[in-house]
Each structure stands twice: as structure tokens, then as C-alpha cells.
Structure I
Amino acid sequence: MSGSIRLFVTPALAEGAEIVGTADHAHYLANVMRRTVGATVVLFNGADGEWQARIATMRGDRVAFIVEHRLRAQAPADDIWLAFAPLRHDPTHLVVQKATELGVAAVQPVLTARTQAGRINPRRLVATAIEAAEQCERLTVPRIHDMIDFSTLLRHWPEDRRLVVAMERTTAPRPCVPAGPVGLLVGPEGGFTERELDALRARPFVVPASLGPSILRAETAAIVGLALLQASRSATNDDRTG
């Protein structure tokens, strides 16, 4: 279904179901994509797979779909979380967009001592994640959490989930956690403070990692770190099945 219009919806999806879309769906279909009643779309909700549907009614800010048949069954996603210190508006949305494309299951903004953005708009970040999921053909949308401070992150981090921490100027290896639940933590521009680094090193679930010899911008570090972590897990799975 490459090139089809994909829309994220919240109701359950099943053959013959009537799904009421949002006002944003109606505006996008009618005014941006110039679709009319009878046109086909692809729907997904993060739980029931991907389904072909047809526009049943559309008037003003209202649209409804009739679900026809399933195109793809729901598949388990890789259990990777991203925790990062938010930046100014555009870079933060870029991180969420690319993290969604790279398949993260959850995004956790973290307030560190040097975090540039003191607040975020979770609703806008959710909208960014949904749009990215629609475009990259993934079947789920990552959970976007409210921002928490650095100490709260470490205090409540699950001990069975390893936390790969991107540390500058370190001799640590590249990110590599071959299996199981994992998270990646990327600090702000300027890096973590010494106090924060000491707190990280004291946690048994923390895995220090290097992203290479260059000092990367924070948004670049998040993307590179996720790509390296995901690649290491894929390579391990290939070795097991080869």
C-alpha cells in the first residue's frame, strides 16, 4: 500500500466497523489531499494492525470510514525507550520525529541541569509522533511522556531495563545491548554535569556508551545513538537466525 494515505485512529478496527475520524482528518482529506466519499485510506490504531478503509461520509469537519479488510497484522515492536533533554522547539520535534521513524516505544523528556527548554508541549509532540508514524508506515505510535527531572528519571527507572547513556569524551564502546528492554539517554547541549555523571555511574543498570570521536549536537546524538543501538540489536538477531 505504498503511497496510500495512512491515518492513526483510536477506535478498535475490525471488518465492517464504522470509524469516526477527527476534524483534522476531515480537513486533511478534503482540503490537502482532495479526497472525496468513496476514496480508500489506510487506518491503524497501534493494536489491531493495518486496515484498508473507505471514506463513507465527509462533510465540513466530519468524516467517517467503513473498514474493509486487514492489510497487516499487528507485530511486536522493539522495546526501546528514548530519554532526552529537550532543546528549543524545532530540534525537539525533530528528535521525536526521527525517534518515531526509528521505532522507539516511548519518549521521555528529561530536565537536566543544562536543559535548554524549561517546558514542552506534550500535545504537539504527540501530533509530531502521529504524523511521523503515519508517514513511515509503522503500526504503533510511541508514548510521549510529560517531562520529569533527572533525579526522578533515575529514581524510577526500571532496574531490569538497561539504560545506555551517551557520554562525550569517553573510551566506552558504541551502544550495544543485544536483547531485552533498553533505553537511551541523551543529555543537553553542553553535556551532563559532573554530579549527574556521578549519579549515572552509580546505577547498576547504566551502560556508558560513545557515539564516536566527534562532539555531536544533542539532536544528532539522539538520532545517531538510536540508529547504532537498533543496528546492534538487528545484527545480533541476524547472527542468531543465520
Structure II
Amino acid sequence: MSYLIDIMKKRQNIQFYKEDAPDKKVIDDILREAHDLIPHKNNFWHYKIRVYGPEHREEKRQLAISSVGGTRKDEYRASTDEQKIKELEDAYEKWMSKKVIGSNEYFFNAQVTAPYLLVYTHQERFLTKHQEESAYYQRGFTNKIFKSSDKKKGTDWKIQAGMHGITTAYMCAEKDLHASFCKCYFYNKFLPNDMKRENEKTAFMLGIGYRDEDLPYYPSFNLKALYEEIVEWK
């Protein structure tokens, strides 16, 4: 079996992390290498990544509260009642004290409380200084690319962010770190945090840290499509 396949099999999406944080330099080295190696169409970056370290613990807690799932999630997500949000906070604290993964009423995507959290957002019509000064830009090709991206309703940035996210997750697995994706969260003025900003386009978030091996996890559900249902040989 190849080393690459071993790394891909090692990657898992988890919910709970140890409080011990990896060294910041390790995370920065991974992100620098990913930045250099991941291909980007026309060498344009249509996304931006904000990185929140261990010092943002309280903000991540607020974000985790807004990541509620389960049968009651809609009543909280649609609420503008401050008292209702306080009720959700209490539910989060109770759930985190027990970490009842199989709860149907509500659960929380606690992976957003990882020591390091990457937030992938839309960076519209971004040019580096080098690109602005290039002959390519002066001849008008750059603006043509942006217009093409606009017509696609900005899908390029999500593709780029996804490529960066999964590559980063594999590079984390190589260093015995777990990187978990999350896209289930909502904005609420009573749960202020800088990670989820009002009206900001966010592709997903990626939590990075050491897996807490002492906590339970969902069993693996066989929900994948069959190979034959997806791949069609012609």
C-alpha cells in the first residue's frame, strides 16, 4: 500500500480534541507548505484563511453553541429571542459535560473548539501587487477572469478552498494531527464571535489539534454511494 493511501486512510473527521495545543510553528509550516504546493487556476486566490489559535477559546465556545444540530436545531437557528439563545447555551454546557454523541434532540459540532481553527472565506477580486504590475494584468486578461468567475456565481473560490482544506487535512494526518471540517453553524448577534461574521461568505471551517482518545465517537455509518453509482466507464 502506498504512503499516500495510508495518510488518506488515517484522516478522520472527529468532534473532540485534547486541550494540549500543537506548536504554532508546526501549524504554520503546514500552511506555508500547502500554500506553495496546492495548484490554483490562473494563480489567483479567490479565498482567504483566518487562523484562530488557542487564545480564542471563548470565541470558539460561542461558535460551537451556534453549531447546534439534532431535532431541535431549527427552533434555535431561527430564533431572535435572547432568552432562547441563553437556553441554547445551557443546553450546550450540559451536552459538553456529558458529550452524549447519540443524542437526537440536540448535539454540537465541538470540532470548532479545536486548538487551531481555520476559517475559509471568500476573497473577491483579489490581486497581489505582482499581478497588478504584470503584463498579463495590463492587457486586460485579469479582469476577464474575474468577470468569468462572477458569471459562475463565485464557485471557483469554493473549489479552491476545498482543495486547500483536504490537502491541509492530509498534511496534518502525516504529523499525527487531526483536522476536522465543519459547515454547520449560524450567525446570531447574541453569540458574538469573529469566526462567523454577519453576511460573510464562508465555505467551511477546519479544526486542527490532537484527538481526545478518551471520548466516544459515532460508529462508522455506511452512507457512501457505491462506486458503480458514481463512476461510469464509457
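Name the one structure among I, II that helix-only ellipticity at 222 nm (-39500 (n - 2.57) for each DSSP H run of 4 or more, over all residues; to 500) of -12000 was derived from. The correct label is II.
Where does the value -0.36, -0.83 come from, among I, II, when log10 I(q)/I(0) by the Debye sum over Cα atoms at q = 0.08, 0.13 Å⁻¹ is the thing being computed? Could the numbers behind the result be given before it?
Numbers: I: -0.36, -0.83; II: -0.36, -0.91.
It was calculated from structure I.
Which structure, out of I, II, was volume of the Cα convex hull per residue in Å³, for residues 41-112 alone calculated from, if the result is 127? Attributed to the structure labelled I.
Name the one structure among I, II that relative contact order in percent (Cα under 8 Å, 6 or more apart) of 36 was derived from. Mind showing how you got there, number by number?
Working: I: 17; II: 36.
Derived from the structure labelled II.
Given 1.03 as the derived value for Cα Rg over 2.2 N^0.38 Å, for residues 81-208 alone, which of the supplied structures I, II does it correspond to?
I
None of the figures in this text is laboratory data; all of them are computed from the coordinates on show. Computed from a predicted model, the values in this text were never measured in an experiment.
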